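Following are the structures in question.
Every number in this text was worked out from the coordinates using simple rules, so none of it is lab data. Because the structure is predicted, anything quoted here is derived from the model rather than measured. Cβ atoms are built from the backbone, for glycine too; each structure is taken alone.
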Structure I
């Protein structure tokens with residue numbers, strides 16, 4: 001519990017557990033937005049380029 005107390009003391013007195021939970025929520029939302037609008041489109045673009053460079057599979061009749 002000492003680590004949590006040190007974190008709260010570093011952030012500032014009076015923020016409380018509710019403020020810490022709110023802060024963690026903002027951090028989680030920010031990470032999600034970075035993933036959704038920066039990392040995921042790059043992965044999709046890379047995957048699309050890789051799929052277009054491969055020849056289509058032979059569809060045997």
Structure II
């Protein structure tokens with residue numbers, strides 16, 4: 001799988017059979033520290049015949 005696009009909060013990976021899109025959004029109320037912050041993440045996995053969407057909340061840090 002190859003990364004084909006990357007922005008501040010979005011990354012897209014693809015090969016000929018699958019694509020994965022990852023979108024991260026900081027949670028406004030969270031307190032950001034030097035090592036990370038609370039985020040909302042949406043991961044979309046697309047294949048030729050289906051699409052799965054995962055919504056996640058958590059801490060993203062070093």
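Which of I, II yields -23000 for helix-only ellipticity at 222 nm (-39500 (n - 2.57) for each DSSP H run of 4 or more, over all residues; to 500), as computed? Display every interim value, and only then the final one.
Numbers: I: -23000; II: 0.
That value comes from structure I.
Which of the displayed structures (I, II) returns the greatest value of distance in nm of label points 7 Å out along Cα→Cβ at positions 21 and 53 on calculation? Intermediate values should be presented prior to the final figure.
Working: I: 4.8; II: 0.9.
Answer by largest value of distance in nm of label points 7 Å out along Cα→Cβ at positions 21 and 53: I.
Taking distance in nm of label points 7 Å out along Cα→Cβ at positions 5 and 37 as the quantity of interest, name the structure among I, II where it is greatest.
Values: I: 4.1; II: 2.3.
Going through I, II one by one, distance in nm of label points 7 Å out along Cα→Cβ at positions 5 and 37 is largest in I.
Taking 1.27 as the value of Cα Rg over 2.2 N^0.38 Å derived from one of the structures shown (I, II), identify that structure. Write out the running numbers ahead of the final one.
Values: I: 2.16; II: 1.27.
Clearly, the read-out refers to II.
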